[in-house]
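Trainee: Listed after this line are the structures, all set down as structure tokens.
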Structure I
Amino acid sequence: MKINKVVLIRHGQSEWNELNKFTGWHDAKLSQKGKDEAKAAAVLLKQKNFFFDYAHTSVLKRAIHTLGYILDILNQNWLLVEKSWRLNERHYGALEGLNKDEVIEKYGQKKVMLWRRSFDIIPPQINIKDKRFPGNDVRYSHLKINDIPLGESLEITAKRVIPYWNKIIFPQLKNNKKILIVAHGNSLRALIQYLNKIDNKEILKLDIPTATPIILDFDKESNPIKWYYLK
């Protein structure tokens, strides 16, 4: 049976991951560990003879740079890369930039876990006048202001990720193209849930590790079969 594969990779550790901060749409750089993780993921893909026709990533540099390290080691720097805000991390609203332990101390473990791990509960939203509001960033200037989030649940994140898959990536898959997606924990979680029809509660148990290739297998009709970590 002919199997098509799509590779998903969460970016390497960012500087804000290292500082235990809620990152979301903040454009944190990769830490040194994150750079090393990205290179290690690339070496693994090279050892397994992966080669790609298209690459997709978010508009956040931790994902863009992770993809850059991977393509460099695969000697595919020339590859066409599509960047979209739809693959961004979930927006954590007013929590962005705050230390996770300090937030737990302020609001309590139970409430913070609801914000982090519930499917449809939105964290405290930022005000549109907040300097962290993405509408102040030129990379989102093409969006209608109502499409720019003030804070997102996983459910809301999925509503922007899935259309990108259906409209942009899936047609490439149907044309038997080899695809690499480098994005973020929640945007990838939303995609994995959608493709594998995972229950809303079960998907919350999935914690995607940084810079670890995930393989999605599809049959010749482009139906998802299974997913697993590359070893």
Structure II
Amino acid sequence: MAVCAFFGIFTLFVFETQAYQYGNPANVVVILMAAATISATLFGALLLKEKLLLNTILGVLLAIAGIFVISWTSSVDLTLVFFAALAGIGYGLFSVLMQRFGLQGGIYLTKYLLLFGSLLLFIPFIITFEPVHIGYQSILGLLGLAIFPTILGFYCTTSALTYLPASKVQVIELSEPLFAMFFVWLILHESATIRFWLGAGLVILGILTIANTFKKTPH
């Protein structure tokens, strides 16, 4: 659990937050998610002896292409690429190690992953400690971020890894921008662009491809 927390929480959050200092957050998310998917696919083949099937490779490429179409911006710093890629590689390896160690998802596992992750993150917190002054609204915002994308996110991811290979879980997680767009439309009343719909179509096609949806069934 401690090893998984190191890659899935410590490595992810430390390098992701570093990457945000060097450019557009959209680029960070694109590189991170692409690196996580590729990392999970390659480490899955190396550590779990999963076969790199054609539909897996094609599905990964389609989904990553969709993410790039949705979020990529023209200017990018190489330092951003470096830190975002490290964060993604760590998260992809986390997914594979979860299955390599035979850890079963659920609230029990989630609370221990977050416990070890918090202990590890306490080290850079102490080293770079600065006084923080936050108000009532900030606390509510932080609680929302802690509960929904962090606690609930890790719970769902670890649960999914019980039923699916790490590479498939990572590809399906590339659907995140689709749900983000839905909530943007619902809460902020913003409409999606043609670029978004094109990228979304590629992501969905990639998910269906890696799930082998188009395989002909024998009659």
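Trainee: For which of the structures I, II does the calculation of mean count of other Cβ atoms within 10 Å over residues 77-84 return 17.6?
Mentor: On the way: I: 13.5; II: 17.6.
Among I, II, the structure yielding 17.6 for mean count of other Cβ atoms within 10 Å over residues 77-84 is II.
Trainee: When relative contact order in percent (Cα under 8 Å, 6 or more apart) is computed for each of I, II, which one produces 32? All intermediate terms of the calculation are to be shown ahead of the outcome.
Mentor: Values: I: 32; II: 36.
Answer for the origin of the read-out: I.
Trainee: Ok, one more. So helix-only ellipticity at 222 nm (-39500 (n - 2.57) for each DSSP H run of 4 or more, over all residues; to 500), computed for just one structure, reads -21500; which one of I, II is that? Spell out each step's value before the answer.
Mentor: Working: I: -10000; II: -21500.
Corresponding structure: II.
Trainee: Assuming 66, 42, 34 is Cα extents along the principal axes in Å as calculated from a single structure, say which of I, II it is.
Mentor: Working: I: 52, 36, 35; II: 66, 42, 34.
Here the read-out was taken from II.
Trainee: Upon calculation of distance in nm of label points 7 Å out along Cα→Cβ at positions 125 and 149 from the atomic coordinates, which of the structures I, II produces 1.3?
Mentor: On the way: I: 1.3; II: 1.8.
The read-out was computed on structure I.
Trainee: Consider the structures I, II: one of them gives 4.3 for distance in nm of label points 7 Å out along Cα→Cβ at positions 61 and 197 as calculated from the coordinates. Say which.
Mentor: Working: I: 4.3; II: 2.7.
That value comes from structure I.
Trainee: Let me ask something else. Which of I, II yields 0.95 for FRET efficiency 1/(1 + (r/R0)^6) of positions 21 and 189 (r between Cβ atoms, R0 = 35 Å, to 0.05), as computed?
Mentor: Working: I: 0.95; II: 0.70.
Going label by label, the one that fits is I.
Throughout, read-outs are computed from the coordinates displayed, never taken from laboratory work. Predicted model, so just to flag it, every value in this text is computed and none were measured. Cβ atoms are built from the backbone, for glycine too; each structure is taken alone.
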